[in-house]
1. FRET efficiency 1/(1 + (r/R0)^6) of positions 79 and 263 (r between Cβ atoms, R0 = 41 Å, to 0.05) was computed and gave 0.40; which structure, P, Q, did it come from?
2. Please state which of the structures P, Q yields 11.5 when Kirkwood radius over Cα pairs in Å, for residues 271-318 alone is computed from it.
3. Which of P, Q yields 0.60 for FRET efficiency 1/(1 + (r/R0)^6) of positions 103 and 215 (r between Cβ atoms, R0 = 35 Å, to 0.05), as computed?
4. For which of the structures P, Q does the calculation of relative contact order in percent (Cα under 8 Å, 6 or more apart) return 33?
5. From which structure (P, Q) was Kirkwood radius over Cα pairs in Å, for residues 15-166 alone calculated, if the value obtained is 16.4?
6. With P(r) over Cα pairs in 20 Å bins from 0, in percent derived from the coordinates and found to be 27, 60, 13, 0, which of P, Q does the value describe?
7. Can you spot which of P, Q the value 14.8 was calculated from, given it is mean count of other Cβ atoms within 10 Å over residues 55-62?
8. Please state which of the structures P, Q yields -21500 when helix-only ellipticity at 222 nm (-39500 (n - 2.57) for each DSSP H run of 4 or more, over all residues; to 500) is computed from it.
Structure P
Amino acid sequence: MTNIQLRDQFLDIAKGLAIILVVVGHVIQGSAEKFDDLLWFRVIYSFHMPLFVFLSGSVAAIAFSPERIQSGMLMVAKQVKTRLAKASIRLLIPFVSWCVINQLFYHHSDSIVSAVLLAFRRPDTALWFLLAIFYCILLTCLFDIAFAGIYQLLQRCHMDRASHWIVDGRIQIVLIILIWWAIREHTPRGAGLSLIRPYFIYYMLGIGFYRYLYPKISIWNYLPAIAIFIVLIPLWDRTAADNMIVMQTTSFIPRQLIYFYAAVVALSGSLVMIGVARVITNSSANWVKKFLVICGQLSLGIYAIHYFFLPFSPKVLTPLFASLGIAMMINKIPLARTFLLGEK
């Protein structure tokens, strides 16, 4: 029980660090004319959203149960229905609710209905991250049903060894990543589905990391990620092709490696912050840990509310603490907590 609690605290601390980085990044973007030239903006934007998706996958790993496919497609389908109902409350209801609030404040569209429809057509006009995570959950559910069907087929064909392999969660994660990589360019783009193209793999890597690697690796295992990130980040640019600045020094790099450059930067940067979160979790800085845990637990509220306070000074502090305070108040009101924070 103690180990589970520590792990939960670690995830909240990591999410707390991630949401603070989001606030800092948005403050820089709204305060500087040439923000893309600023080092801290480039550093934060190179990994902050992949980190959030990675951590969402890590949270999902707590309930990850690869052996459930043995219960059959019908039972898995029932479990999927329950998971999607919970995900709808946690993600879709706040997505729509904050879309309505933003429309009332900023009048992005002609009406509330058109604003909601626009949010699903162009999620970048709303809290797109919530929709992206919902689609990641939906896709993993579809894979669960598919694996349950494959398991039943293997059992009927008396392929016991193969059916045993398919129950292994590590094999499931690898297969999902490989299959997704093969089909992702052929998936629909409407209703914001294009969001999962760049992010779903980070979600699955988060599941695999937290379930199979996190309990076994030490702080020192994060050092290679730090080295990789430091070496690669100078070439990262948000507006460049493949996010890589074209320079003479990169002419010797094969095109195939350049294609993966942004993903390697995002993943290494995410692991750096996860290493920082683990150091803080194991430290005696209790007040720091408590603050980050609160930020992590209320990260959805901070994410939704901090936009309203970006113009105010002192920069970073006002958007962060104002959104945190309002999120804490919302969290005490049952109905508002459900609609705005996705909590029952």
Structure Q
Amino acid sequence: MELTPIKVAVVGASGYSGGELIRVLLGHGGAELACLTSRAEAGRSLAEVFPRFRGIGGADALRFVAPDVGVIAASGAEVVFLALPHGVAAEYAGPLLDAGLRVIDLSADYRLSDPSVYEEFYGAPHPDAGRLEGAVYGLPEVRPDAIAAADLVASPGCYPTSVILPLVPALRDGLVDPGTIHAVSLSGVSGAGRKAEIPLLFSECNESVRPYSIPKHRHLSEIEQELSIAAGEVVTISFTPVLTPVTAGIYTTVYAAAKGGAAAADLGRSLTSAYGEAPFVRLLGEGCAPDTKHVTRTNFIDIGWAHDPRTDRFVLMSAEDNLVKGASGQAVQSFNLMVGFPATAGLLGV
């Protein structure tokens, strides 16, 4: 299927998520990069900042510009990806929407429906609370129709994607006890962003594994929000994020008590009913464990599961690339839905 290219802009394009967005969009037959912004890299060419893009899709001619709503709108972009920190993304989302552009925000600014929860987890009042009601939490496998119709999509975080997708079907179908959920997620260091900080130096991370943000990681807020919607009741979970000495990838293990005599076969049927036709969810089957090696640099999430009869608990396992399925690739999935492209457009080759 030949696609008519849609002009797009990436704001905050010099970070890890921005770089992955550029990589995916350069190879996307339906996207034309019209504007790249970065305060730090304004005036430099894309090939200078990311040498791996030299000679690819006009990268040598693309130059970063300072972030300015007027300049972005004048570029002709119809859809804007915001790859900015929380609190900063909202400064651009509102004016861009007012200018008639559609926005896909990769930050946390529009993921939470309750501004008081945002303030609790992010330590500041919400910068644009009036727009929260109109934002759509952008899990393409969960609410594709709402994403397709949205002008403002809040793309989920990497940890939440790895926890929410395995659990949503089980909670919807009443197979697990919502009060017994604990998730442990191991992440590569790129999840912390492209910044120079001592805890993220190679010598600090290499040959070491350490948990952090215990017991209240910021992503808990959106995880619990989405699990509560699926369960039809308030869900509170325990969540342990762990930094591992790899560049990219997230491996999540979720434990939850079975409910009503549910068995592994019931969980398998539930997952298949939910994701059997989902192009980027690969269900590995009962007793099969995912491996981050098989999902890094792709937009797939692999899910396996098991039932422990000794404890009557389910074990759900997922693996994804935190920068692709957990960020940029998933955002492009939403872009495809918003503009009417096939769900897999530009994503099968990444």
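1. Numbers: P: 0.85; Q: 0.40.
Corresponding structure: Q.
2. Derived from the structure labelled Q.
3. Considering all the candidates, the number was obtained from Q.
4. The value was obtained from structure P.
5. Working: P: 18.4; Q: 16.4.
Derived from Q, not from the others.
6. Considering all the candidates, the number was obtained from P.
7. On the way: P: 22.2; Q: 14.8.
The correct label is Q.
8. P
Taken together, the values in this text are just the output of simple stated rules run on the coordinates, not laboratory data. Just so it is clear, the structure is predicted and the values come from calculations on it, not from any experiment. Cβ atoms are built from the backbone, for glycine too; each structure is taken alone.
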